[in-house]
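A short reminder: the numbers here are calculations on the coordinates, not readings from a lab. None of the values given here were measured: they were computed from a predicted structure. Cβ atoms are built from the backbone, for glycine too; each structure is taken alone.
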Structure P
Amino acid sequence: MDERTGMPQVGMVGGGQLARMTHQAAIPLGQTLRVLAIDPGESAALVTPDVMLGHHTDLDALREFAQTCDVVTFDHEHVPTGHLRTLVAEGHDVYPGPDALQYAQDKALMRRRLGELGAPVPAFAVVDVAAPTGDESDRAAAVARGVEDFAAAHGWPAVVKTARGGYDGRGVWVVQDAAQAGRLAAQLTSGDGPFATTAGSVVIESFVPLRRELAVMVARSPFGQAAVWPVVQTVQQDGICVEVIAPAPDLPSALSTAAERLALQIAQELDVVGVMAVELFETNGSDGPDGPPALLVNELAMRPHNSGHWTMDGSVTSQFEQHLRAVLDYPLGRTDAIAPFTVMGNVLGGPVGVGAGEGAFSEAVLSIDERLHHLAARFPEVKVHLYGKAFRPGRKLGHVNVIGADLPELRRRAQLAAHWLGSGVWLDGYSLEHGATGEDDAASPQVSVVVNGGGSR
């Protein structure tokens, strides 16, 4: 408890952009978020005044951190489950608790538990990779055999995932045949592979023909109150989410309702506290591509999530404020959308250095500050939220939100704004020298850009 304000102290393990944006949401609630960061240059550590430096795998650091907090929560799922069980046993409030968080940490546990709950999941199998005891070829052969046996029953290609770790497409492989399975198995169990020195598991799944990817954000409090946001469409590129459309366009109302109910059911059955993203596949139903669609659960994330960033500008209550409300057991906020559509575009670092690239004014090295200046001149309604990170090709530097009713135009502007901020190049050849074309002189939709700092997440 903060003796000066009388407010409870929320501590977030992890100092990335999610913690940073949670800190921003905490301020209107009278909170000062306490952050456990590895490095003072991480995104949240750059802005919150209450930072403890320590590693999320260090039990002593976690204990010291928890002793100064009324509630402990997370901006990632990488804290060892055993450490969290120790904190709970010592009387600390940890949300989400380890009994829930384990299903976001381990895809094998998640698949098995969701199957027990009757949730729709792809066909899957789990292959345990033994600890190295001698000949690594035996371990590789066991993995390859598991993939081949699964494909014999369900067909090629097969999707292979490491059960733990991996995000933004990492730790996931599509295997076309037995030869590829053998090469992947050798890669996983030798050299720098994830199982080179340790035991673990891989999850093998059927390759699912997708219509598109969807996601639902849900929040739940210790009291059991729950709230769900509209279903969104997510667009992936090279395993990274580049765009979110809220709500998902042309989604049948029955499927939207089913997705929301599924998210609420999972949150209740797993006893989730805080916000959770349920990532979904929209697939062909039993009647094939010409029939009504069906849903499959892809993954769970028990924290604020990229698919919920649109809520910062497109919903009555953002996912970050709602997460704080939930872990503090406050009544949850409304989740209504405030515009017909919100389009979120991720700002990714361009393929070369800051300001470089082809296009108008590419010879000028434009800083982020200069890019924001030009973005505001072209789209005056832009509000900026960037992550304050050092530039690196492909790195998530921030995101933009565009709000309005004309979906094709919103998507166009979100793509233009996000690419401009990440690369310093306008994709449509817009000239900084000569200003907007007549098309851009029209009334602009509302655009919000989010700029936040540090870490490598």
Structure Q
Amino acid sequence: MIYDFQAQFAFALQDDAVQGFALQWLAGESERLPERWQMLQAISDPAERLAILSQAMLSPHLERARSGTRTQSGGYRFWVAQRAPDFLHRRRVWMQELGLEPELPDLARFPPDSWALQLPFTLRKPYLSKDDTTFHLLDNPVRKEKIFQVPMVAATGWKGALRTALVQHLVAWWGSLNDDERQQCSHRRMFLRRRFQMARLFGNEKGVQTDDASFDAFLDQLGGERLAQIYRRVVRRYLAASGFVAGRLHFFPTFFDQLGLEVINPHSRQSGVGERGPILLEAVPQGATGTLLLLYVPFGRLNRRAVAQDLEMTAQGLQALLTTYGFGAKTSSGFGVVEEALAGQGRLVIRAALAGAEQKPSRPLEPEIPETVQRFREQYPDEDFGLKPKEWRDKRKATSREQDQYKAARADFSDYQIQLSDYQHQVADWEKAADAASRQPQPSVTERIFNTLSDLQEEAQQVAAQLRRGGEG
């Protein structure tokens, strides 16, 4: 289908003059259509216009289409700077209106001890990735959602990045031990436990055979053949008929509403001279915000100690991934890391009754009779405040000072009557809710709030400690 579209609007087959005018219109530099290519007016979607512009890679106008001229920004660089912010904002709004933005799931519908994490973050360094689009002006476009064309981190990208961070963490720990320490039973058990735990979180490793025919996987080589044999022996107990076991962690995509360009200039190691000239890299810029969302669902025999261990490992891995190792491409150059402080409130939600869990609403408090009314009724015990102040003064043959006291007490009594009516409605609603809850009790859900990645570590440790005290469910 994409080839039919490109053939219908064949930029590369137009003459040089038409290409020059069309380039400006397609990039949003000009509102003037090429006179000899009026067919373009059928294209209103900016993303489709850029798809047509990508054919400039086959024309003499490639560099002009990418970044403009030496003296003036133009082409795709112009579109990213001037048109992309509004375009991406509108696309994100559409996604939200259609319910396509990931949200924290309702854990009441999940098994006990399921938990979810929501981390709104701010990029400290740009995020780079590689899109699989067929045509693009740049050699390195950032990955985008297929329909709405907003920059994204795919769910599979998060899964791979977090697993890689945990593997690097394991490698760093194992590498810090000397040969004698690696032979100690406690350290060998720890190595196996952490590898088993990664299999529990992410599923068994792709490309790792479950028999003892070969031990070529990276972690097999790291720990040695004996530990690899033990690992396979345990994993085989949980394999499905397909030969795989599913992980407990489930990831959601992250979308961004900002786009930018980075420039690199590779140099020859021998001469120190630039080899290809500046290369444009599409990126999500520093300061852009996104939200990482993941869900943990235990299955099989419920073991709260295992859930606690998984929560702690995930929190540690996330902090290492986001602040040290990074996600996306060129992470070894420092790209793809985020700020320690979150862009909003982080949330850890777990389907378990823990200390600090949100309590059920208590019975509403009945409003108190105002003091002005109580004092006034000491002198006039049966007063119902039904008369207007002037009428009350005439009936009681009262003084103007007593009339003012009546007026103030009457106003407070009126407010009290409104509060009393609201209270009666609240009690009725509370009794109805309590009755419904008694007939169909709802599972307890605990929510913890945090504002930094370090706070996440503390909250995860506290929740894990409470889960361990609960033992096995």
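Odds and ends about this structure:
- When distance in nm of label points 7 Å out along Cα→Cβ at positions 181 and 325 is computed for each of P, Q, the largest belongs to: P
- Cα extents along the principal axes in Å, for residues 5-108 alone derived as 63, 32, 23 - corresponding label from P, Q: Q
- Set P, Q, criterion distance in nm of label points 7 Å out along Cα→Cβ at positions 77 and 189: the highest-scoring structure is Q.
- Among P, Q, structure where mean count of other Cβ atoms within 10 Å over residues 53-60 as derived comes to 14.9: P
- Structure (P, Q) behind the derived value -9000 of helix-only ellipticity at 222 nm (-39500 (n - 2.57) for each DSSP H run of 4 or more, over all residues; to 500): P
- Read-out FRET efficiency 1/(1 + (r/R0)^6) of positions 309 and 421 (r between Cβ atoms, R0 = 25 Å, to 0.05), computed value 0.95, structure in P, Q: P
- Origin of the derived value 20 (relative contact order in percent (Cα under 8 Å, 6 or more apart); candidates P, Q): Q
- Structure from which 0.00 was derived, FRET efficiency 1/(1 + (r/R0)^6) of positions 333 and 381 (r between Cβ atoms, R0 = 41 Å, to 0.05), options P, Q: Q
- Identity of the structure behind 108, 77, 44 (criterion: Cα extents along the principal axes in Å, calculated), options P, Q: Q
- When distance in nm of label points 7 Å out along Cα→Cβ at positions 93 and 205 is computed across structures P, Q, the figure 3.4 traces back to P.
- Read-out mean count of other Cβ atoms within 10 Å over residues 101-108, computed value 15.1, structure in P, Q: Q
- For 5.2 (distance in nm of label points 7 Å out along Cα→Cβ at positions 341 and 389, calculated) the corresponding structure among P, Q: Q
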